[in-house]
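A.B. asks: The following blocks contain the structures, represented as structure tokens.
Derivation of every value follows stated rules applied to the coordinates shown; laboratory data play no part. Predicted model only: the values in this text are computed from it and were never measured. Cβ atoms are built from the backbone, for glycine too; each structure is taken alone.
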Structure I
Amino acid sequence: MTDVPYFCDLLQALAVSRGVSGITPTVRGRELQKRIGKPEILCFVLIDGLGTMILDRLPRGSFLRSLHEGNLRSVFPSTTACAMTSLSTGLPPAVHGIPGRYMYLKERDLHIDTLAFRTRTERNILSPETKPLEIWPFPSLLPRMAGEVFSLIPEVLRNTPFEKVLAGTTPTVGYRDLSSIPEILERRIRSFTSRGYLYTYIWELDSLCHRVGPDDPEVDKLLKVLDEMLEKLSEKVLPRGTLVISADHGQFTVDPRQEYRFSDDHPVYKSLLTPPFGEPRALQFLIKRGCHERFVDDFNASFGKAFHLYPMEEVEKLGLFGGTTFSDYAKQRFGDYLAVARDRGLLFFENSLFKAASHRGEHGGLLPEERIIPFLIRGK
């Protein structure tokens with residue numbers, strides 16, 4: 001898998017195409033940038049959850065499959081919180097420091113939901129004292145792009161920290177249904193007086209796959225809707241530019257027999273400073289002083305057949321988070337150990353405060369189903 005371009009390679013290629021300075025793409029990033037070129041209008045669509053194996057469920061003659069030029073590796077953990085922060089900044093998790101949907105702010109003794117900017121336990125909106133920059137200290141690339149910039153996101157995400165982190169100071173509009181996307185973007189393209197970049201985030205596929213599983217017939221129906229809608233969009237973009245489509249991750253169907261749960265009465269928890277955080281397929285742990293050996297023994301006895309347990313120093317050397325050197329910020333946010341699912345395992349911590357929701361579809365680990373994403377492009 002290491003010869004497949006990385007998600008951040010694509011993001012940096014898009015930024016270079018729009019004139020962002022100070023970025024030195026990798027060899028694979030330069031190849032992607034050559035393919036993208038420097039069109040007058042560049043439209044990038046990210047379909048949340050569209051792994052390559054889900055894309056391949058469309059008929060061979062479908063529009064989207066006809067654009068499929070290759071694959072990319074999602075970030076790890078292969079989850080929206082990590083990938084969308086990379087999308088905004090062009091940086092891998094090893095630098096931007098987001099461990100997954102759930103993060104622990106040590107200085108505040110606070111567990112948070114990074115996507116919703118809420119407390120993890122009570123689901124309260126974070127207080128004004130917790131600034132978005134405490135979670136996302138690295139600025140968005142979008143304000144640095146030459147020409148006009150515009151983002152289209154689900155209406156429910158408008159005026160949220162998610163929007164501010166993603167788009168910075170650039171304009172954003174919300175859509176209410178998929179069918180409106182081509183018309184909204186066509187109007188915006190017509191208004192552009194110079195080079196432009198349009199970003200669109202589509203989240204309906206990921207939400208559906210979580211609810212019903214990626215193998216459900218309802219997913220095929222939605223794929224057909226997306227295929228037809230994006231073909232219409234391409235007709236609006238092509239006269240002046242290039243359409244690029246990719247995803248943040250894929251999904252696999254959950255096997256309930258590989259779901260593991262533990263609470264605060266479990267031996268593993270006795271060694272922890274705080275409940276674990278990150279993702280159920282890539283869970284992080286902070287350990288009490290003098291308890292590392294006991295933690296490792298207890299964890300491996302209970303979950304070792306389903307999860308690899310790595311000290312964070314080894315994770316850094318292995319480059320799992322997209323780089324072999326953690327930023328100072330990432331070191332503050334990551335735990336002492338990382339548990340990575342060997343197969344389709346999910347590891348949930350739950351008690352009276354921490355509730356774990358089960359899904360039919362999941363992602364966050366290293367399986368091809370969740371980490372291999374498509375690179376699709378159509379240009380003049």
Structure II
Amino acid sequence: MPRFESVSCARLSVPLHTPFVTALRRTQTSETLVVRVADSDGVVGWGEAPQVWQVTGESLAGATACVEEMLTPCVVGRDVDDWPDAAGAVQRAVARNFGAKAALDVALHDLVARRAGMPLPDLLRTLTPTSGGPDADLPTAAAAGATVSTDVTLSAGSADDLATAATGRVAEGFTTLKMKVGTDPRTDVARVRAVRDAVGPGVTIRLDANQGWSPAEAVEVVLALEDADLGVELVEQPVAGDDVEGLAWVRARVGLPIMADEALYSLLDLDRILRLGAADMVNVKLAKCGSLGVALELLRRAADHGLGTIVGSMMESHIGVGAAAALVAARPTTLTSDLDAAWWGARSPVVGGITYDGPTITLPDTPGLGIGRLVAD
């Protein structure tokens with residue numbers, strides 16, 4: 001019986017072709033931790049934990065220590081067929097550390113899918129959220145060689161810069177633009193108007209404030225956006241992530257749909273959002289929830305309660321975004337997802353995996369995530 005034999009970590013710094021700017025940070029590189037699991041037959045699986053201090057609080061050093069010291073003993077030495085138990089042990093081993101746990105969880109799923117000779121979405125479509133058993137209710141989707149769509153982010157900037165960037169992205173084929181706002185509530189409406197004027201009425205514009213407004217500022221800006229009739233699809237995380245009461249207060253006073261992002265990590269967070277009526281939609285991210293199983297359950301439970309859903313990314317490379325895209329291919333979301341993180345990279349750090357053609361992400365038709373090796377290997 002093959003066993004999980006080793007877990008190793010590698011830190012990557014991937015340069016971006018364009019600076020990525022939000023209300024929380026500015027970066028020109030993607031700093032991320034790649035986790036590799038190997039079994040005794042030499043089959044490997046890959047996962048990833050991005051470093052986003054301002055959102056998850058996890059560092060590369062901390063994620064590495066978590067994987068090496070606490071999570072690896074949950075996996076190494078177990079029979080590969082016991083992978084659901086190993087994945088469960090990873091989730092129970094430490095509090096929070098969701099990025100580290102997600103990286104190892106995805107690597108386990110990737111390895112299992114490779115052994116089964118199936119692309120990762122095919123494996124995910126056979127699993128019951130959180131339990132690992134069959135689930136006949138999961139929607140079907142063509143997984144092998146499947147495609148999913150993504151929006152593209154417009155980094156925070158001046159009205160002129162945003163209009164120029166928006167025109168360029170539309171010329172590249174993107175039809176859903178995610179504008180970063182929240183840096184200055186006095187001028188946010190003017191920036192949105194500049195983008196709308198630049199791209200015309202046929203392009204979807206959604207806004208992400210990245211916790212940049214107070215509740216009062218959020219209501220003021222969103223009501224002004226409604227009055228300006230700029231065709232905004234939704235407003236994501238207008239207030240601080242831990243202020244779910246403030247999020248509910250905003251939602252009760254505006255008409256535009258409100259999406260929770262930094263407010264949603266766990267199933268308990270979703271229960272709180274539902275109980276308070278704090279959001280119309282949720283953004284599920286692997287680096288926030290810690291596993292593919294929890295992500296599946298978040299998407300299911302949100303849909304069961306009538307919430308809109310997208311799957312998001314956090315400046316991961318093709319490994320992490322590939323896993324998120326596999327999740328969407330297995331359980332389609334209600335809106336175009338936010339999976340452009342790897343698109344920002346000036347190069348891919350891996351051989352194989354997903355590919356981009358404008359807003360279209362093509363998943364490989366090879367087993368697992370379809371990743372052969374790191375470019376540096």
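A.B. asks: If you work out mean projected area of the Cα convex hull in nm² for I, II, which one comes out largest?
C.D. replies: Comparing I, II, the top value of mean projected area of the Cα convex hull in nm² belongs to I.
A.B. asks: If you don't mind, there's one more thing I want to ask. Quick check on the output: 1.5 is distance in nm of label points 7 Å out along Cα→Cβ at positions 306 and 354, derived from one of I, II. Which one produced it?
C.D. replies: Of the structures listed, the value fits I.
A.B. asks: Looking at FRET efficiency 1/(1 + (r/R0)^6) of positions 10 and 234 (r between Cβ atoms, R0 = 25 Å, to 0.05), point out which structure of I, II has the largest value.
C.D. replies: Evaluating FRET efficiency 1/(1 + (r/R0)^6) of positions 10 and 234 (r between Cβ atoms, R0 = 25 Å, to 0.05) on every structure, the highest lands on I.
A.B. asks: Next question. Ranked by distance in nm of label points 7 Å out along Cα→Cβ at positions 42 and 298, which of I, II sits at the highest value?
C.D. replies: Max of distance in nm of label points 7 Å out along Cα→Cβ at positions 42 and 298: I.
A.B. asks: Compare relative contact order in percent (Cα under 8 Å, 6 or more apart) across structures I, II and report the one with the greatest value.
C.D. replies: Once relative contact order in percent (Cα under 8 Å, 6 or more apart) is tallied for I, II, the winner is I.
A.B. asks: FRET efficiency 1/(1 + (r/R0)^6) of positions 114 and 162 (r between Cβ atoms, R0 = 30 Å, to 0.05) was computed and gave 0.10; which structure, I, II, did it come from?
C.D. replies: II
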